[in-house]
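Right after this note come the structures.
Read the figures in this text as sums done on the coordinates, not as results from a lab. Note that this is a predicted model, so its numbers are computed, not measured. Cβ atoms are built from the backbone, for glycine too; each structure is taken alone.
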Structure 1
Amino acid sequence: MGKPTGFMEFTRETSGKRSVQERVHDYKEYIQPFTEQQLNKQAARCMNCGVPFCHSGCPLGNVIPEFNDAVYDGNWEEAYSILTSTNNFPEFTGRICPAPCESACVLGINQPPVTIEEIEKHIIEIAFEKGFVKSHKPNIRSGKKVAVIGSGPAGLAAAAQLNYAGHTVTVFERDDAPGGLLRYGIPDFKLEKWVIDRRVKLMEEEGIIFKCNANVGVNIGINDLLREYNAIVLACGATVPRDLKVPGRELNGVYFAMQFLKQNNKYVAGKDPHANANIESNILPNEVKATQKNVVVIGGGDTGSDCVGTSNRHGASTVTQFELLPKPPESRTEYMPWPTYPMILKTTTSHEEGVDRKWAIATKEFIGDENGNLKAIKIVDLEWISIDGRPSQFNEVTGSERYIPCELALLAMGFLYPQKEGLLNELGIELDERGNVKASEKNYQTNISKIFTAGDMRRGQSLVVWAISEGRECARKVDEFLMGHSVLETKDNSILHAMM
């Protein structure tokens with residue numbers, strides 16, 4: 001590595017953040033960039049470990065030690081080349097990935113791991129700044145046409161790879177702009193939308209066609225696509241949220257988290273959330289704000305955290321977050337050995353902005369007023385029994401039932417499977433036992449030979465980095481289907497190529 005003793009000389013630093021008092025009044029990204037000296041030191045911490053477990057920790061197989069070495073040497077074009085050999089969209093993963101690569105960092109055995117995610121974001125942003133990121137059209141077109149349905153990270157990755165292979169790619173998006181979850185699920189304070197627009201513009205310059213306000217199976221006929229395209233990739237995500245069916249669920253003020261977040265993102269973008277109501281579902285009928293309300297977020301994951309940050313920006317009176325599971329430990333236990341991804345306590349920047357977090361809580365009932373509006377929630381404490389370090393079953397604590405005031409409850413308990421009505425039912429696509437589209441990692445092919453699938457639609461709710469990986473791998477299988485072989489590299493071959 002560039003500085004073999006760097007890991008002994010420098011400690012981990014994370015990028016600075018704008019103050020809470022400042023950032024809760026806008027939706028701009030809050031992370032501040034490293035200085036050149038900080039970046040050099042953080043890259044220097046990547047040590048010459050015999051087996052870089054970060055490769056396997058990353059779903060994309062990013063070639064991390066090599067790009068860290070290039071960053072230390074100030075060779076930004078090389079760093080950019082190495083990074084993008086495995087990752088189509090490092091500007092996305094560098095902002096919103098939970099960094100499983102860092103959990104697998106060898107240095108992390110007895111020291112804080114390398115700041116891989118921040119270095120990754122700096123590489124791509126500096127590459128844009130220096131003009132290394134350019135559109136590259138394929139020299140030869142195959143004459144094959146592929147439709148990609150869904151423009152989230154899996155769909156975008158599949159489209160980019162298939163275009164590199166020379167196929168003519170059209171992406172169909174039911175919303176008014178590409179990006180899927182990236183655009184209307186993740187708040188701007190984590191991912192500003194100009195980042196997506198910049199990438200989509202490049203993809204269009206490379207020849208990819210985007211058709212928005214195009215909900216296949218609703219206002220776009222699936223039979224037309226089957227006739228016109230040689231292959232179809234389904235990348236519509238896992239969009240059916242997990243519900244909480246307790247008394248009072250129908251009250252005004254109880255909503256799914258993604259309804260709340262999507263509506264807010266559209267308002268931030270200066271758009272009418274109801275403009276597409278004729279071809280979309282699950283849209284809130286009226287504007288929902290957390291302003292001067294007691295907000296309860298039910299669910300302790302990243303989506304719940306995004307609701308906390310958004311509610312604080314609305315000016316909520318109080319924000320409380322419930323988690324059904326017990327409070328996780330603050331560091332690894334014997335049941336979370338390195339290099340596995342540890343289920344430890346995570347405090348996000350949204351939590352730093354103000355929230356009362358409560359664990360081992362079950363919601364028993366939503367209580368309404370005479371006008372059908374939510375006014376309180378009935379809850380109960382849980383006592384968990386753990387087996388091998390994992391909570392496995394619980395009992396309600398006798399006498400712990402109580403009511404808390406609440407005018408806005410947001411259900412952020414994850415997603416179950418893709419929407420079946422419309423596209424999937426019309427096509428007769430087979431589903432697996434979990435309700436996802438049935439297709440193996442071997443070929444990503446559905447029961448209809450020319451139709452493939454990738455991302456959350458296939459594997460279930462997961463990370464953006466996994467969706468990009470799925471899109472890349474699916475594209476290679478589509479290329480093989482169309483041409484009999486593929487010019488697209490496998491993940492392992494991409495790693496070897498970048499290391500040479």
Structure 2
Amino acid sequence: MLDKTSFPYGAGFRSLTREILEPVTLPVRGELPAWLEGALLRTGPSKFEVGTRTYNHWFDGLAMLHRFGFGRGRVTYANRFLMSKAFTAAAETGKITYAEFATDPCRTLFGRVAAIFDPKLTDNCNVNVVGAGGETVAFTETTMPMRFAPGTLATLGVFDYQPPLRGQVSIAHPHYDAARKRHYSYMVEFGLQSRYRLFGVADDGAQAQIAELPVDRPAYMHSFAMTERYLVLVEFPLTVSALDLKLSGKPFIQNYRWEPERGLRFHVVDKESGEIVATARGEAAFAFHHVNAFEDGDGIVIDMIAYSDARIIEELYLARLRAGTPIDATGTLTRFRMTLGADVDVTRETLAPVSLELPRINYEAHAGKPYRYVWGTGIRSPGDFLDSIVKVDTKTGDVARWYEDGVYPGEPVFVPAPSAKAEDDGVLLSVVLDIKKDVSFLLVLDASSLTEKARAEAPHAIPFHFHGNYFASANVSKGGRE
């Protein structure tokens with residue numbers, strides 16, 4: 001077990017194997033909003049060792065589901081491993097069996113050759129939880145999202161899109177269009193002629209392809225953008241040869257190459273017709289997360305958390321994180337503007353001079369539309385890990401911050417108040433590591449002022465996770481969009 005004293009936030013990268021299958025009531029300090037009736041469901045890497053081997057990257061750890069339930073002023077907690085094929089194979093063999101983002105199984109020569117012709121796509125869904133197609137679904141970056149029961153966290157199997165589309169890699173951040181009652185996403189099919197496939201999934205689970213874009217060297221894209229009428233793929237210049245991906249024998253992400261001369265490539269696709277209505281190029285940048293996008297006159301605004309290059313991927317290898325090596329785990333809130341005319345132009349500007357990651361907005365009311373506020377995690381001291389919650393006003397550039405010495409908060413999930421009129425009327429829910437007590441707690445902040453309303457201490461330290469969503473009790477399988 002990693003010594004939690006080796007550096008301040010070490011417990012955030014320590015494996016958690018304890019499961020609490022029956023919900024336990026947590027002690028609450030403060031007062032929860034009376035209207036908060038539902039559950040925060042999250043997934044994330046929680047087991048970083050199999051046998052004598054350690055996964056290479058933070059993104060590789062075996063997934064665990066977490067449930068914070070709310071009702072009558074109480075908070076309950078339960079957690080459970082996602083029973084994926086990747087997890088069960090590791091448990092049965094004592095070995096890493098499925099290839100992950102930056103970790104491959106140890107294979108014999110025969111095994112390496114066999115994997116070329118029959119690759120095993122991981123179903124280790126440790127990135128996000130979304131309500132999609134009438135199901136509660138955990139996602140990773142392959143085309144094998146996993147269904148689970150939102151009440152018990154029991155794994156229910158792969159969410160099979162019908163009819164199926166060909167592709168190996170997808171994303172964990174589908175968008176939801178409430179007007180069309182449809183999720184949108186994309187996948188990549190690697191081959192002699194690789195292709196991006198944009199597709200939609202209706203609330204009844206029916207899947208349909210919207211557009212197909214041929215591509216010579218597919219880019220690594222963790223998310224994409226959506227407006228009311230359009231889907232926007234932003235190709236970052238971190239690209240791969242499909243042949244290298246198939247034959248190199250290297251873990252997935254190690255096959256990608258940073259090619260800044262390619263710049264950014266923007267593809268704007270009409271949701272209804274599938275027509276590519278505009279393409280554009282901008283100067284090189286990288287991002288994991290889009291924040292929001294919207295139409296503005298004859299153009300489109302696309303906001304993302306931008307980095308100057310893709311070094312952030314290297315900085316998040318587990319050995320670096322566990323060594324307490326100083327890292328820069330945040331980007332900059334950046335706005336790109338492009339016109340939709342014949343002479344397409346792209347400009348960019350920094351919206352606020354503050355480090356930011358894991359961004360959230362009032363998605364229910366403002367997805368794909370003009371908006372004002374972004375919440376995320378930030379860093380107060382250069383080289384430290386995510387140590388604060390930040391609110392940015394995109395109109396004024398004003399920044400507000402919540403922090404407390406000795407704690408490291410996770411993604412702040414916005415939950416709107418039932419009768420909200422203001423964009424920021426609601427609460428933020430964040431899972432926070434307290435290094436003084438070696439436990440995590442659920443933090444509830446007023447989303448407008450960032451003042452604390454309540455906190456509920458969990459029974460153990462929860463490893464740093466990525467994403468989750470709030471699901472209202474009355475609509476548990478359809479809540480928690482994005």
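Among the shown structures 1, 2, from which was the value 14.2 of mean count of other Cβ atoms within 10 Å over residues 156-163 calculated? Don't jump to the answer; show the numbers that get you there.
Numbers: 1: 28.0; 2: 14.2.
Value 14.2 for mean count of other Cβ atoms within 10 Å over residues 156-163 corresponds to 2 out of 1, 2.
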As an exercise: distance in nm of label points 7 Å out along Cα→Cβ at positions 164 and 292, calculated from one structure in 1, 2, equals 5.4. Which structure is it? 1
Check the numbers for FRET efficiency 1/(1 + (r/R0)^6) of positions 204 and 252 (r between Cβ atoms, R0 = 41 Å, to 0.05) across 1, 2 and tell me which is largest. 2
I have 21.1, 62 for Rg and Dmax of the Cα atoms in Å, calculated from one of the structures 1, 2. Which structure is it? 2
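Kindly point out which one of 1, 2 the value -9000 was derived from, the read-out being helix-only ellipticity at 222 nm (-39500 (n - 2.57) for each DSSP H run of 4 or more, over all residues; to 500).
Numbers: 1: -9000; 2: -2000.
The structure behind it is 1.
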Given a computed value of 23.0 for mean count of other Cβ atoms within 10 Å over residues 132-139, which structure among 1, 2 does it belong to? 2
